[in-house]
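So, here come the structures, one by one.
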Structure I
Amino acid sequence: MKDSTNGDKVARLEKLVATCTEVIRREPRNWAAYHDMGVALLELGRYKEAAEAFSHAHDLNRRDIEALHLSGVALAEMREYDRAIARWKEVIKANPNHSASHYFLGKVYALKGMWDAAIHELKKSIEISPDTNPPLAYLHLAEVYLIRGRPDAAVACWEKARDIAPDDARIRQNLGAAYLDTGKFEEAVTECREAVRLGSKSSSVELNMGIALMKLGRVDEAVSAYQRALELDDRDPELYMNLGEAYLVKGDLDEAVKTWRKALDVAPGYADAHHNLGVAYLRQGRVAEAVREWKKVLELNPDHVKARVSLAAVHAQEGRLDEAIEQWEAVLEAHKDNPDVLASLGELHIRKGDFGQAVDYGRQAVIAAPGHPRALFVLGLALARRGDPRGALDAWAKVHSKDEDFISTQASTVRACLDEATVRSLEREAEKSRHSLDPVLVEKVRDLHRTG
């Protein structure tokens, strides 16, 4: 039925072109015939002929500003943007309140990457006709704002577009995505649900809804959203990735493993799926299989940071410190001056007994990020092991000034890096110190060490 209707429309337009051609043959100066023929040709997609017809109409009747505007539209469809811009500027010179020409100018300026000019023209179009439906100027302005890094301004445009056209599922879909990007998760869920109610059959709508629900801690609802997305598109590996992460949060490791295996069925070379599968295996106690997955990740992508960090953690837990250090050094090559990477290397060198190297890494971490709690804490551990308890306490005092509770969260690190003799040297330093904070810091460290 749709094809038949479209065929009837084309036939009517072709007949109109023929009629106008016959009128022009009899009346060569009939500007209205040229105008009507241009409209029909434009709808038929015969843009060059349409542009010529509109130009003739305007040449014959200079008051036919609409023909001049539509000739710009036809030229823009032919990607002759500069000629189109010239036509619309001529329209605006004749009629500064021609909203459509301001709109098309803005649209084409955006295509040319002239963002400020695009914003100016689109805002002018909105100023002249603020309630035009469909609200295309608002929609294009929102896209430009996103490109220019102004998400809040983009959201405001989509909200206005929604107010003008509340039953437009695509606007609801875009607004839901924008709310998600700006951290408005409840609003994102609401708009995504409205898009579905209004007939949207897009897997991306369900995906965005699921992500927002996960952010809100509504994991079961997120699982349902991801499952609906997969009903719409079971060939998108990203949908399986998100569903697997939801199962992981639920603690359903078997379902997480099954889901990430499906992601690999769809995309066998998907490194992130291999990594996540390794995470699930590790939680199941299947360490060798986890390591196998992470090594596969590095075969696919040697720069995959998460896989190297995961391997480093397993190697360190097994006491294979040199292999753990090797992984962190590879990460450092790609992320120089990252304080967390440097601190991790410092901690591993403490455990290895290479205290001088540990101090060097700790100091590099502090230089890279002065005041970074973990960098300062690891530096303190390294100084303490190298026989400088005063330096250690000074570093930890800075940690305490940034975050009073940080040291209390470092039990496993304290137990791995400090021995009894070092703790006693810290206690002796605190006993003779005039700094009232020193005994407090040492008592925290002693308590953490004692629990080991």
Structure II
Amino acid sequence: MDELVALCKRRGFIFQSGEIYGGLQGMYDYGPLGVELKNNLKRAWWSSMVYENDNIEGLDAAILTNPLILKHSGHEDTFSDPMVDCKSCQARWRADLLEDTKCPACKSSDLTEPRPFNLMFKTSVGPIDDGKSFAYLRPETAQQIFTNFKNVVDSTSKSLPFGIVQIGKAFRNEITPRNFIFRVREFEQMELEFFVTPGTDEEWHNTWVESRVNWWEAQGVPESSLELYEVPADELAHYSKRTVDIMYKFPHGVEELEGIANRTDFDLGSHTKNQGDLDISADVMPNNASNSKLAIQDIDTKKWVVPYVIEPSAGVDRGILAILNESYEVQELEGGKERTVLHLKPHLAPIKAAVIPLKKNNADLVKTASELKKSLQKLNLGRVVLENSGNIGKSYRRHDEIGTPLCITIDFDTLEDRSATIRDRDSMKQERISLELIPEYLIKAMNV
């Protein structure tokens, strides 16, 4: 983990938020390369969900959340972790993460009894903080999907099965943020709520578990690094009938990368008015506030159905950490030298190609390199950079370390034969290719 943290700071992937003022625990900022990697991962997820499925639609909902939503979803009463205080050093910890019931800071056993600590951030709304006009920063992206269920159905005329997805910020006031970007207070989620006919939910649940494992493999996280964990009944969330967690071997241990839950009809039922005329099987909470019937009419029977929901929910930050961990390698080279390389999948790489003039500030070389860079950027494959450093070996090592798949060197022969040298990141093999063929070459390389 220390090596990854050092790489992330040195090369501009991830920084401690507010570092010049000592930082803020559980908060991180994504730098120039980190934001590219993060956007590429989100783009890959969105494409696999929305563009490859005609029955899945997207959503981008508000972060500030009406407290009634989180009251009737159960979050106000159940969204908490057990917290203890150390009487010796006054540190606070999650009780379920302590070893031998001792304080990790001072090793004292003089701890308070565990008490529930609600994880939601609360903020005032409006000019006067009177304690009554408030909202929560959403603790998950799912609830706004449920409350927008009718809007999406009415505007798209979807029928079961169908899904609604959202990528966005969520906030949890973690007692003990830890392990770099694995557990933080501000993070991003990629969530799908897939609505199905009751009775088909178990089959769809299994389908989505398999699909999500395959997707992570396509991002460079092999199945050998993943485990499926069947969450025991006594550990299930209040809304879940069954949950399967995709566990990953993080540097600090095996923990959850993504969860796939069968939420039954709990959420739509909780937010639905006039529940009495609907067949709602979940033990939903009484609802006196919603004015909507969050149900859908069966095409064949014409009866109103409250769908069951299958929810694959992944953390973007945890995904970034897993991908960095899998792709990171320090290789031994001839002569006792080493090189650090990120074997990122081409579609995730922050920089797709670097165009490097052999000699720094040589007008002819820089002009040719600049023209090639512009033509490659127009392909819309991602970021292409002009690296006018004049040190080819140093440029190669830098781009190996940040995961750039291809480096393209413009030398003095280029001015004569209109060809350039392309170097592959992983194999370090080089080949000479005509400038006019490089765009096609790059397109093929990005689609590997």
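None of the figures in this text is laboratory data; all of them are computed from the coordinates on show. Just so it is clear, the model here is predicted, and its values are computed rather than measured. Cβ atoms are built from the backbone, for glycine too; each structure is taken alone.
Of the structures I, II, report the one carrying the highest value of distance in nm of label points 7 Å out along Cα→Cβ at positions 82 and 298.
I
5 is what came out when relative contact order in percent (Cα under 8 Å, 6 or more apart) was calculated for one structure; which of I, II is it?
I
If you rank structures I, II by distance in nm of label points 7 Å out along Cα→Cβ at positions 162 and 306, which sits at the top with the largest value?
Structure I comes out on top.
I, II: which one has Kirkwood radius over Cα pairs in Å, as calculated, at 27.8?
I
On FRET efficiency 1/(1 + (r/R0)^6) of positions 234 and 362 (r between Cβ atoms, R0 = 41 Å, to 0.05), which of the structures labelled I, II is highest?
Looking at the calculated values, the largest one is I.
With distance in nm of label points 7 Å out along Cα→Cβ at positions 90 and 178 coming out at 3.5, pick the structure among I, II it was computed from.
Derived from I, not from the others.
Name the one structure among I, II that helix-only ellipticity at 222 nm (-39500 (n - 2.57) for each DSSP H run of 4 or more, over all residues; to 500) of -8000 was derived from.
II
If you work out mean count of other Cβ atoms within 10 Å over residues 98-105 for I, II, which one comes out largest?
The maximum falls on structure I.
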